[in-house]
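Following are the structures in question.
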Structure P
């Protein structure tokens, strides 16, 4: 991981329309964040705190009302081509095979789209290699309905990575899975990141997930969302699941939970 800054949010505020802006009602406020090249960060916080709004800003789907966002040395003025994204629902197209689903970004996004026909064999080899790397060898030509939920999510992550983005954005990607499958996919993501060292921004409610995977965890407040705590995860890498049973790991999870619990108590007092 180099010391260069890859993601740079400077005094970013977002109101969803002009009326809310005039009323000073912001979804997120005073966001300052500098992420090093190759760093894996996680964002945690209570429901409705603005985590998904932050992701829209990071992908360029939303422009800030105030402040500036620079990613990869360039001001963010629209949807980013250097990022890939995966969500809680895999959203695979049911009429396409697994490998065809993974190839989709290369078919529709430039500069790949214009060369897709000529380079299809190369791109398909890349997609199959990705699928094999996440344990889906033998399932490349199956349809989504023939895959388990965990397999579908693996394919979804491959689809987000097939165009070799510099940044992967993950919005609750494992939230709908059972605990065993979720932990398997933690290791899948860990291995992909270790091999390629792209930037990752993971939004999750799971404090164990954040602690296990991330270099740094940010805690977001209730709406309007702002970062209220930053915790560097000083656990050695590479990590395996055994570390999740150690006192050191548990202490970090409890510390993060304490920040969120304090916000909930403060919110309850305001509501009374």
Structure Q
């Protein structure tokens, strides 16, 4: 059994994207822990703060360098860190990630091979069923996010031994910690599963209800009115999603998680909802 140590860390929530113009779609929230509450102090679009433009290759390189440098931080990213156990030929999660690029040369091949091995079914991981995530890791809406997240973020970071990916690896104090989250799963857990992405007053009202619902847990606060407005006015919901990601990440840090080393999570990954 392993568990998360009770360490004080800076918390980042990242709304990830595998799109070609990922720089304008990836949003990052930063929070600090004050008196056992996460105070969100910043929320920004990746292309604005990582100095790398919108191009996917450039922004993902900048993102992993950003993670590597922040050794005192914990990061929650919203893409699948693995695929269903029956589709994995490697004996460990680490080997699966490190051999991912050689196994799948592009996103289309990744999706095609997964569908071929699953008899054209969209299998889900154990954690997908438990956390009630919306899609299989190789679903049409998600497969690029899964592919580029594993290949271009997790793979290089693991190869250089610069992070600890929880709960598959033990959390070491001299490295950044990285974990998988899913804003949709977090909202379901909080009974806040409202349609909030899009234009119009109804969608903005939904974003207000979601943010207020999270704040009512007593685990998160936002003091600056301008920051709150920035989060709520984002019609695509990306700014709100990265705050939800930070909230889920902080709750994981606060509550910890233990599991049996023989469980499927050690090979498939785990969603901290």
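Quick note: the coordinates plus some simple rules give every number you see, no bench work behind them. Bear in mind the structure is a predicted one, so any value in this text is a computation, not a measurement. Cβ atoms are built from the backbone, for glycine too; each structure is taken alone.
Who wins on volume of the Cα convex hull per residue in Å³ among P, Q, i.e. which is largest? Mind showing how you got there, number by number?
Working: P: 146; Q: 120.
Ranking P, Q on volume of the Cα convex hull per residue in Å³, first place is P.
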- Item | Structure responsible for 15.8, with mean count of other Cβ atoms within 10 Å over residues 132-139 calculated and labels P, Q on offer | P
- Check the numbers for volume of the Cα convex hull per residue in Å³, for residues 52-123 alone across P, Q and tell me which is largest. Q
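Among P, Q, considering only relative contact order in percent (Cα under 8 Å, 6 or more apart), which has the greatest calculated value?
Numbers: P: 25; Q: 30.
Top value of relative contact order in percent (Cα under 8 Å, 6 or more apart) goes to structure Q.
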- Structure responsible for 12.3, 37, with Rg and Dmax of the Cα atoms in Å, for residues 180-227 alone calculated and labels P, Q on offer: P
